[in-house]
Structure 1
Amino acid sequence: MSTATTELRSPRSLHQLGVFCGLAAGAWLGAAEAPTKLVQTGISPFVITLGMVAGVFVARWTVPLILKGSGFVFEDLRVNAHLILWALLAGMLWVVANTLTVFAIRDVGLAIAFPLWNTNSLVGILWGWLFFNELRGAGAKGWLKVVGGAFAIVAGTSLLAYATTHANPADHSRAVQGVIAALGAGVLWGTQYIPYRKAYISGVNPLSFVTVIAFGELIAAVALGSFFQGGIAPLFRDLAAARTVLFWLFLGGFCWVFGDLFQQYAAKYIGIGRGIPLSNTNQLWGLAWGALVFGEFAHLRAASITMVVAGSVIMILGAAAISMASASASELTSWTAAMNRECSRYSLDPQRVARAVAGDHHLDHRARSGPRWEILALVVAASMLTGLALIARHPAIRIDTAWMFALLAGALLLLGISGALLWHRTRFS
């Protein structure tokens, strides 16, 4: 097949769409991590990860089948079969990173760990530039926003790490372990976006791609938990022992998928170098959940609280500067080169891929007729949620319910706005 010469165009509406998706991702990724606080009740981090992955697995199949239909999903995967291995890899990286975040939350708390693992912004910027031609041709102004934002993220992270390891000298070694775990998660999550971006410049739909990611996550969660828990039988025995809190973990995984889907749409339409920092506004939501809902700041001195808040604000300003650096015409030419490379490598139809990248895939891709698996998926998901809810017990941790419902209301508002924009502009393509 000859090299594709299709040019990409990035209308302002797509940039705005990507920004809204990134903001919605931040809200739902922040809310999804709240159930990991259960690690402080003595539940194994590996059991927590497996419980969340169960919710993730169900949601990654239920939501796409309801929104696009089984025919669309299976046809899209058939056309882009070369991306299946990349999706499995992305899922496995997610599980390892998520397990590290549980350890980090156990050792340093939710409000502190969030900003530390959000250094994945730096990793994403590097991979986006190196592999997908992001920021190439962006000009001095674009580079200034991105590099300045990156330095702000590093400065904010350093301030947070200092506040964490010096807030309670008696727990210094444990706090250091938590910081290392959070930073390790940031590296893995930043690397996870390589399969994401590769998928979307190849024209696959995010809703199709995540259905395969689910299998990589499930395989890795079971393998990792079995290895460190002494076998698959002890792992599931511990899982059964924690059955009264599985509802919260399952629900957290379900919420994570909403955040991850918005994050994937952000990565598709504005790139990983911009989409990751924007979705990292989840650190504000994590800060709010940790401080307002779980009261994590109650034991900190005023100076430590000031450093935590200042570090978070600095990181958010850095992320905002990066996300506001919209792609110029010159940079879009570099993006086109990356897309054409994928088309030539895998013998893809360049016109079809260009339409998919621009959010117009729904105009020429019709779902095949087939059985209504969508209804079955909805019934299974609802049954699992209902069954777990019936045996659920209130976790033995302090929760401010007023703040919890306020934060959930804000997340639902962003879900409605961003979901409506996606439907109106792309029909979830």
Structure 2
Amino acid sequence: MHHRLLKNSSSFALPLILLVAAYLVLPRISSLPPSWQMNLISAPYIIFATLLLLSFHFNRGRIFCVSLLLGAAYWSYRAYLLQGLVDFRAGMIYQALAILLPVNITLFCFLRERGILTSAGRLRLAFLASQVAMVAWFVRYNYVEVQQFIGRELVSSDFLERFLLPQTALFLFLAGGVLIAVKLLISPSPLLSGMFGALLALAISCNWLTTEHLVPLFMGTAGLLLVISVLQESHNMAYRDDLTSLPSRRALNEQLMGLGRQYAIAMLDVDHFKKFNDTYGHDVGDQVLRMVASRMQAVGGGGRAYRYGGEEFTILFPRKRLADATAHLEEVRRSIADYQMKIRSAERPKDGQEGKKQRGAGNGDQTVSVTISIGVAECCDGSPTPETVIKAADQALYRAKQKGRNQVCT
């Protein structure tokens, strides 16, 4: 568990690197030629437009909505907030941005992807439009009470008084950051990583509003992080299997082109998988594939696991001989065979408390075990092609099936 959390924490690396880079660049902007400084002002618009086009092309509704938010926020800054909070209108717009940006970004991190032009996507766009209308209404009719309510002091603290952000907005940014960070640690994704970095960049922009060049630099960084997240997620969709999270066959084919003169390839197949699916259903079959994939990912010896198709998997062992690979594959086979998987009984009630009572009475879940067969072949002189080695591994897999399954054959 701790190893997994440590591995998932790498998702914070890119946002933090780009934000630190922006911080280091900020003092040097004033020394740039005026034309470059003008380009910095325009850059966020270009980045947000790019983000809109990418999210529309890949039908990523949540990112599309966030890119609209960022564009509206930056336009509001350029139109009303350049001189700071000089009047009621500027103060109201600033407080609305400080409240609505963290709320919406956090919300979109936890909503499921529903596309852009779907009914759910249109509802989300209407939700954003209603927020714009609400803020315009407050500004138009001078709702001073709303501004006073947002800007009220929640906690008496000299430290908190140093921040330009109202305490309510500080709490929302902090709560949103913690929630996204926890979700990112549990189930990392490029989208969450980009959202986390964008939230931090927006908090910095809102709090140091009047610092020269800071807002365009950090809002542009927020947009850039989201552009990268869309590209990374689209790459994952093409090269990573959605069910098992293993690299897909396309990724395998590209990896095969870069193998050296010595390597081993293993083909793995879940035994009696069709019968298992027919008996327990496809949902349980998917659980089996995920379980098998998770144990394959732990293979030693530098092995790299891929989903080949259906219930068939592949493990590459670059720069390994057959004997070395076989020892590690035997560990994977044993790990899967020893795993006892619980199947929820069809008669078990959906109510959690009643289900616990049945478990205590010895009823409910059924335990099953799954086995795999493995065939492995090697290339040690560079003459056979990877396709030839895969074919030899397939033939070895067939022999493992013929000999009774749940074994490794070479």
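Bear in mind these aren't lab numbers, they're just calculated from the coordinates by the rules spelled out. Just so it is clear, the model here is predicted, and its values are computed rather than measured. Cβ atoms are built from the backbone, for glycine too; each structure is taken alone.
Work out the source of 0.96 here, i.e. which of 1, 2 gives that when Rg/Rh (Cα atoms, Kirkwood Rh) is computed.
1
To test your reading of the models, identify which of 1, 2 gives 0.60 for FRET efficiency 1/(1 + (r/R0)^6) of positions 162 and 322 (r between Cβ atoms, R0 = 25 Å, to 0.05) when calculated. All intermediate terms of the calculation are to be shown ahead of the outcome.
Details: 1: 0.60; 2: 0.00.
Source structure: 1.
Suppose helix-only ellipticity at 222 nm (-39500 (n - 2.57) for each DSSP H run of 4 or more, over all residues; to 500) works out to -25500; of 1, 2, which structure was it derived from? Please list the in-between numbers first.
Working: 1: -25500; 2: -20000.
It was calculated from structure 1.
Taking relative contact order in percent (Cα under 8 Å, 6 or more apart) as the criterion, which structure among 1, 2 has the greatest value? Working shown, then result.
Details: 1: 37; 2: 15.
The maximum falls on structure 1.
By the measure FRET efficiency 1/(1 + (r/R0)^6) of positions 234 and 298 (r between Cβ atoms, R0 = 30 Å, to 0.05), tell me the structure among 1, 2 with the highest figure. Let's see the in-between values first.
On the way: 1: 0.25; 2: 0.60.
Max of FRET efficiency 1/(1 + (r/R0)^6) of positions 234 and 298 (r between Cβ atoms, R0 = 30 Å, to 0.05): 2.
Ranked on FRET efficiency 1/(1 + (r/R0)^6) of positions 210 and 394 (r between Cβ atoms, R0 = 35 Å, to 0.05), which label among 1, 2 comes first with the largest value? Walk me through the numbers before you get to the answer.
Values: 1: 0.65; 2: 0.00.
Going through 1, 2 one by one, FRET efficiency 1/(1 + (r/R0)^6) of positions 210 and 394 (r between Cβ atoms, R0 = 35 Å, to 0.05) is largest in 1.
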